[in-house]
Structure formats: C-alpha cells, structure tokens
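What follows is calculated from the coordinates using simple rules that are stated; it is not laboratory data. Computed from a prediction, not measured in an experiment: that's the story for all the values here. Cβ atoms are built from the backbone, for glycine too; each structure is taken alone.
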Structure 1
Amino acid sequence: MHELRHVANGLRRWGGASALYLATAYLAAMAYFLVVVDYPGTTDPHDKVALFAQNLIGLQLAYLAIYVVFGVGAMVLAWALHERLAASAPSAMRLATGVALVWGGVLIASGLALNAGMETVVGLHADEPERAATVWLAVEAVTSGMSGGQGEVLGGLWTLLVSGVAWRSRGLPQALSVVGGLAGTAGVLSTVPGLGDLVAVFALGQLAWFVGLGVVLVRRPPERAGTAGA
C-alpha cells in the first residue's frame with residue numbers, strides 16, 4: 001500500500017511538472033514567434049523559406065520544445081489526471097485520456113514533420129526557390145491541420161472532459177474546472193468555420209489551466225485535493 005501511494009505521488013508530481021512545462025512552452029512560443037522572428041507577419045511562402053534559412057536551428061529547437069516535448073508532457077499530465085479522477089468517472093476519464101494521448105501523438109508527429117520540412121525547403125532554397133516555396137505550402141497545410149491550425153478539437157475536448165469530471169467530483173478546485181471548461185469549449189468551437197479566432201481564447205485559457213494544474217498537482221497531496229475516491 002505504501003509503495004502504491006509512493007507511485008501515485010510520483011506520478012502526481014510528474015504531472016504537475018509537466019503542466020508547468022506546458023504553460024512555460026506556451027509563453028515561450030508566444031515570445032519567440034511573435035517577437036523574435038515575427039512568424040505571423042511573414043505570410044509570403046518565399047519569405048517564410050528565407051526566414052527558415054536565417055533561423056533554422058532556432059526554429060527547429062522551438063518546434064522541438066512546443067510540439068515534440070509538449071506532446072510528451074501532455075501525455076504525462078493526462079495520465080496524472082487520469083490517476084486522480086478516474087475513480088469518480090471511469091468511462092469519461094478513459095475517453096478523456098484517450099483523446100489526450102492522440103493529441104500528444106499528433107503534436108509530436110507535427111513537430112517532427114515541421115522540422116523535417118523546414119530542413120528540406122532550406123536545402124532547396126538557394127537553387128530552387130519556387131520549388132522550396134511550393135514544398136513548404138504542402139508541408140504547412142498538412143501540419144497545420146494536424147496540430148490545431150484549423151481548430152483545437154483534440155486539446156479542447158480533453159480539457160473540457162477533464163474539467164467536467166473534476167467539477168462533478170470536486171477532484172480539482174472548482175475555479176480551475178471553470179477555467180478549463182471555458183478553454184475547452186473555446187477549443188472545440190474553434191473548429192467551426194468562422195470561429196477560428198477562438199483558438200487564441202483556448203490557448204490563453206489552457207495556459208492558465210496548466211498553471212493551476214501544476215500548482216495543485218505539485219503542492220497538494222491527493223487526499224487533500226478532493227481526489228476521486230476521497
């Protein structure tokens with residue numbers, strides 16, 4: 001029994017550390033892409049390829065952090081939340097955790113594809129700039145669809161499902177469940193044509209949710225945080 005509690009506490013802390021990493025990755029990505037390289041302001045595919053050529057290593061490290069490592073962190077957090085909440089709603093948490101694992105896998109695949117795609121188009125850039133731009137348009141279309149560029153249905157659904165279970169079971173602070181519920185709803189709705197701007201609401205809401213989860217999971221023992229089965 002003591003060993004089981006030790007394992008559960010270890011998973012809880014790993015989940016909390018992962019949540020704090022996810023929040024930090026969000027903030028770092030905003031700073032890097034909006035301020036350092038001004039990625040949103042570079043819309044022409046030729047200019048984007050030139051941007052990649054000038055900042056290849058930095059961009060590859062950024063995508064590694066905010067897609068690949070982020071995806072792994074999301075999986076760890078999902079398992080920690082499953083351990084905490086599954087006793088009160090087993091079916092809902094199985095669904096939520098399954099969605100999170102798919103989301104994490106898709107993010108990892110997207111990050112690896114983006115890094116490989118950037119390296120390919122940078123190699124083509126000097127001698128075949130038109131071909132490089134065309135290849136990047138294809139890479140960007142696929143990876144954008146995979147990683148939430150057309151709506152955050154997977155991340156939003158996971159956040160919404162977990163927050164719903166936590167609200168009913170009081171397995172997390174109620175305010176945190178509200179934040180997660182609002183963020184998750186925005187993420188799901190962002191897939192509806194014309195509502196794509198809700199992705200920003202989802203991102204900011206999920207960032208706050210991650211910070212709250214990190215604090216709760218790292219600092220508060222399960223038995224005092226209203227865990228399932230309490």
Structure 2
Amino acid sequence: MQTIDLAQTTLRDLNATLQAQNGQTNATAWEITNPRGSHALAVGLDAPIEVTVKGSTGYYTAGMNKQATVTVKGSAGPGVAENMMSGTVIIEGDASQYAGATGNGGLLVIKGNASSRCGISMKGIDIVVYGSIGHMSAFMAQSGNLVVMGDAGDALGDSLYEARLFVRGSVKSLGADCIQKEMRPEHIAILQDLLTRAGSDAKPEEFKRYGSARQLYNFNIDNASAY
C-alpha cells in the first residue's frame with residue numbers, strides 16, 4: 001500500500017504520480033489521506049490500480065477514469081466520474097450534481113444520495129445509486145444504465161435516447177419523451193448483474209423500468225407543416 005498525504009504533497013504531484021502508473025507497475029494499491037475537499041483528485045487514471053481516498057472530495061473526482069478502481073470514503077462534489085471510460089468509482093457517501101456526466105463506460109456506485117442531473121448525457125456508463133436522485137437526472141442520456149434504489153426527482157429521463165432507467169422508489173415526474181416500460185426477463189437479468197456488481201442485495205423485481213418513447217428524434221411527416 002502506497003500512502004500519499006495531501007497535507008504534505010501537492011494535488012498536482014499526486015495526480016502526476018497516479019497518472020504515471022501503468023499495467024506493469026507493482027504499486028497497485030494507493031491510499032490518499034487528508035483530501036480536504038480537493039478538486040480534480042485522481043483524474044485521468046489509466047491503469048488497473050486501486051485508489052482509496054480517506055475523506056470527502058470536491059469537483060470532478062476520478063474524472064476520465066480508465067481501468068482504475070477509485071473508492072472515496074466520504075462524499076464527492078459535482079461531476080464525480082465525469083467522462084469516465086472504464087473501471088469502477090465508488091462513493092461511500094453522497095454525490096453532488098451531475099454525477100457520472102457524459103460517462104462512456106465503467107461502473108459508478110453511489111452509496112448515499114445523488115443530486116440533480118445524475119447521469120446527464122451518459123453514453124454507456126452504468127450508475128447505481130443506493131439512495132435517491134435529484135431533478136433532471138439522465139437528461140439526454142444516450143446509452144447505459146441508471147439504477148436508483150430510492151426515489152427520483154422531477155423530469156427523470158428528459159429527452160433521453162436509449163439509456164435504461166431502473167427506479168425502485170417513486171418518480172416525482174417524467175421528462176419529455178420518457179415513459180414507463182415493461183420489465184422483461186432480459187431487463188431483470190441486466191439489473192440483477194448491476195446490483196450484484198454494486199454489492200447490493202436489492203431484488204430486481206422491485207424496480208420499474210423507464211425509457212424513451214422514441215418520439216423526439218423520429219421525424220413525423222404529419223408535422224411537416226410546422227417546420
């Protein structure tokens with residue numbers, strides 16, 4: 001275990017050290033102490049390493065992550081795992097706005113609540129939230145899966161494309177072109193896999209599925225006179 005104390009090391013040096021790791025390194029386990037809400041911590045990683053942050057972090061934690069497993073033993077500020085490509089990011093507390101924004105792959109697990117715009121413009125990332133999420137979550141979500149064990153705020157899935165949304169609790173309102181859909185056996189299987197990978201024992205049968213009605217991005221000739 002390699003330990004870096006941010007009370008003694010600069011954030012720039014920390015990120016440079018982590019970004020220098022590769023698949024051939026023996027230093028596969030890292031512990032970061034005294035993060036003190038630092039922004040852009042552990043960003044741009046591209047190696048199969050494990051990074052544990054002992055405390056809460058600020059903006060854009062683990063952004064652009066590839067391969068690495070990053071665990072925050074606290075809460076995270078806006079934009080955690082933004083533009084994530086692969087690997088795993090685990091937030092043991094709460095996450096602020098636009099968690100997992102534009103994520104292309106990998107798994108983001110939030111063991112507390114997430115704020116507004118969770119999964120905005122997601123492009124293949126899988127997000128599992130143990131608690132509830134705020135308004136406008138999965139706005140313009142293109143692909144991937146958003147799993148919410150609690151409740152969802154206003155305008156869930158507004159203008160989404162082909163992402164799958166699974167919510168166990170209540171949904172305050174659905175956004176434009178978002179509708180409830182049937183939970184078929186293949187969706188039960190997908191959800192069960194996500195819950196297992198996220199370490200949850202929730203039952204997939206307890207969830208409802210939401211997705212695109214596919215009305216916003218298909219041209220209807222009957223509306224031609226409106227253009």
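Quick notes
- Structure with the greatest value (metric Rg/Rh (Cα atoms, Kirkwood Rh), for residues 113-176 alone, set 1, 2): 1
- The maximum of mean count of other Cβ atoms within 10 Å over residues 49-56 over structures 1, 2, that is, the highest value, falls on 2.
- Comparison across structures 1, 2 (criterion: FRET efficiency 1/(1 + (r/R0)^6) of positions 25 and 201 (r between Cβ atoms, R0 = 30 Å, to 0.05)) gives the highest value for 1.
- When distance in nm of label points 7 Å out along Cα→Cβ at positions 161 and 209 is calculated for each of 1, 2, the greatest value falls to 2.
- Here helix-only ellipticity at 222 nm (-39500 (n - 2.57) for each DSSP H run of 4 or more, over all residues; to 500) was derived from just one of the structures 1, 2, and that gives -3000; the source is 2.
- Between structures 1, 2, the calculation of relative contact order in percent (Cα under 8 Å, 6 or more apart) yields its largest number for 1.
- For mean count of other Cβ atoms within 10 Å over residues 129-136 computed as 22.5, the structure of 1, 2 it came from: 2
- In terms of mean count of other Cβ atoms within 10 Å over residues 97-104, the structure with the greatest value among 1, 2 is 2.
- At a computed 14.5 (mean count of other Cβ atoms within 10 Å over residues 137-144), which of 1, 2: 1
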